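**Student:** So, here come the structures, one by one.
Nothing in this text is a laboratory measurement; each read-out follows from the coordinates by a stated rule. As the structure is a prediction and not an experimental result, all values here were calculated from the model. Cβ atoms are built from the backbone, for glycine too; each structure is taken alone.
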Structure 1
Amino acid sequence: MSEKPSRLILGPFNRVEGDLEVRLDIAGDHVEGARVTSPLYRGFEAMLVGRPAADALTYAPRICGICSVSQSVAAARALAGVRPAGLERRLPPANGQHAINLVHAVENIADHITHFYLFFMPDFARAAYAGEPWHQAAAERFTALKGSAATQMLPARAGLMNMMGVLAGKWPHTLSIQPGGSTRAITRAEQARLRLMLSGFRAFCENTLFAAPLEAVAAISSRDALYDWAQGRGGDFAHFLTIAQRLDLARSGVTRLRHIAFGAYASGDGPLFPRGMFDAGIGAAGPLPIGAIAEDVSHAWYAGDGGAPRHAAPKPDMGNPDAYSWCKAPRLGGNVAEVGALSRQLVAGHPLLRDYVARDGASVEARVVARIVEVALVVMAMEHWIAAIDPSAPFQDTRSRLDTGDAMGLTEAARGSLGHWLRLDGGRISHYQIIAPTTWNFSPRDAQGIPGPLEQALVGAPIRAGETEPVSVQHIVRSFDPCMVCTVH
């Protein structure tokens, strides 16, 4: 007769934005099942109903203090999308696109390196790994607040964030991002300052993070080639890869789901990273059916049946006996989908990340590698955007827009696909719904009882004897880089 699983509850998690609780069913030495709870309701969508349209640009960024630009971009695109049927969306002037892309990229890259250095790597300094031959070096380098890595990363991050002052006036919660472009015109002298600031961050990446040129990192096309590249190399990325191989993180926290991306860093020539879907189960890419997105609330504290975000606005209801989270369960045509940097690169066709997933599925290691490779890709793109700015040309289209109609604003935050769906009636918001990246990844079960991405990834995680905070679970949870305040907004 099999032993009845025991229950382990983890939470709150440290080094996580917002509140998170994970309930694990343990069978012997591994996780048999998981339920992920978002215990905090905030209600930004409800706050926006009845307010003037422009208030979306003030309220939505305040959903989160670390990805506020992503919320601004989504809100601005939603407002810009209100137009008569059949009329093509007006794109901001090229300068406005470049400026918005730069502001957005600064925030996303800052999120990536903050996650790597301050949220993810410190778990390798845990006492649970004290017997490992690599532990002492990892502890000296990555112990939270005390490791040598933070003293190098934080000034580099601050230098990168200084670009926000030039591009957006302030951060977080800038108002420079508008439906018609950017209110912050860049002068020739400021353009030169931006080049200098970004070159300083490139130097940090090439000297400390990679110990290699960005171009060399971006060009690595397979996991074997990546391991060969990292062999005997300095730099914190190679340090991570060495530990990850010892712990077999390429086979930890595995999912084989659909991956989606809404498209990132738009321009007249198309986005840097395209919109689309990649099915990790069969290794095939294709278009993304936006209209197939719906939210299931069968296991969340809401009334009703959920539905498409364009129409449905479920009301909070703590009476649902099957509920265990304030997080809804977004689904794509009824299917679970994963989002994030890995998903973006799978959709974009990056050969290194597709090789990872073809071998072992989406894993802890693959998710971290995708973020760090994306740093190299985006910094190089930022250099082109700065060079493309023409200070003598306009940065914003200030023509008036319609005040009645439905629209959506889609973008990619650091953590994945972010969508805002709204309706305006006479210049006021009558409907507003948001699906954030962590809502996708940390979703509860749906009406069919199918768990969300993190709940699936946790199944099979090893539990060491006597562990009350299993390190494998910590790695898996953090590989998704949760932002819980965005999850329920």
Structure 2
Amino acid sequence: MTATAPTRRLIVGPFNRVEGDLEVQLELEDGRVRAAFVNAPLFRGFERILEGRDPRDALTVAPRICGICSVSQSHAAAGALAAAQGIEPPANGRLATNLILATENLGDHLLHFHAFFMPDFARDAYAARPWFGAVRERFKATQGSSLRRAVEARTALYHMLGLMAGKWPHTLTIQPGGVARPLDARDRVRLQAQLRSFRRFLETHLFGTALETVAALTGADDLDRWRTEGPAGDFRLFLALAADLDLAGLGRAHGRFLSHGAYPDGAGGHLYRRGVVVGGTPHPFDPAEVAEDHTNSRMTGRDRPHPPFAGSTIPDEADTDGYSWCKAPRLSGLPAETGAIARQLADGHPLVRDLVARDGGSVFSRVVARLLELARTVPAMEGWLQALDPAAPWCATAPLPASAQSIGLTEAARGALGHWLRIEQGRIAGYQIIAPTTWNFSPRDAAGVQGPLEKALEGVPVGDEGGASLAVQHVVRSFDPCMVCTVH
């Protein structure tokens, strides 16, 4: 009988280039991760801060959960209030809100690829790889030419937020009934120019071709051809290193995906459809099937699942068992992965469907889905800008009820975000937030089932590097974590 190597345990973290604090405990065996335990080590308490306040305070408090994705928090809060008030924004309000949210989301995608994900491949550990010189020149942290261009392009793109939203982050422009800041014809011309500049950057440097060509990709074979004979650009360089390192075989989670639907279309649908995808099969999303498990969270109430309307965020001072401040959201009792990959799967895009059918939700397919979303969303934004009517209404109003319970669902860059609001006697009686990284970085539940990242890390090769393994970091970063949104 061959003896097996003893299990080693170590803590990885804190991670750099991650929004907020993150630690991962790894159990290693035979040069691979046997088990992972993901810890969100900082408790912030925003859900408790909101209790007892005027419900409209959520528009001010909730965006301050995060300085990177504050617009999505604002959008979810406004959606919950709109549902409580029974109002729908006019077309201008919906279009402007979509534009504001999409600008933030695309800026996040751009920054993630250039500044958070790709710099790991410019490390000396990859010096012998044939693509290393090009990656180092373009993506070395703080120095790479592509990194610098992307930061400049994102800064220019966010001028749109200044014009539409007054400021970023923590704008107050998004309201339950639309937007508080109308745009005139001159504003629209300026916004169109800024968006054209962003499109030009993507088509010149990231993809090397028209965005519509990227959006028309249908499968893994198309990416293989692009890698060998496609237009030069950072996308082709990524495809080359991804094939060399087999990123498509790294970081597969449970294969269950959730999207709340992104960018309402005014007819009850969304630009990217709402839904759940399991084993390649789409299913409708029912918010009533969502509950949070506290078994391994440092929270009271471990004896039962917590539907958000009956949820609680009470730290357990006597805790000795929990290993994270993050709760464990579950859909019909099971974990779900969220993000651009879930949005594009739920929307049925053939490229992402083919990649996931072949390799599952991998490091490769997550990154490709984000880049695909850049190519698909910019043309939609151009259409929304053209559809604005400066002479039409921008915001609807209605009285706030003394009692109500409502949900605001949206899609942040990192995935499905939901705010559950309960009003009693004109005050917030309960406010529960389930953020994308809460879904993706959740701890184990009462049945011992891992969250998506914990599952994705199992089997990852670490060799002699252990916690310093770049493979571990690639998997973690492929989810683009935002830890400050995770622990409320």
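**Student:** Once FRET efficiency 1/(1 + (r/R0)^6) of positions 270 and 366 (r between Cβ atoms, R0 = 25 Å, to 0.05) is calculated for every structure in 1, 2, which label goes with the largest value?
**Tutor:** Comparing 1, 2 by FRET efficiency 1/(1 + (r/R0)^6) of positions 270 and 366 (r between Cβ atoms, R0 = 25 Å, to 0.05), the maximum is at 2.
**Student:** Once distance in nm of label points 7 Å out along Cα→Cβ at positions 134 and 230 is calculated for all of 1, 2, which comes out largest?
**Tutor:** Largest one: structure 2.
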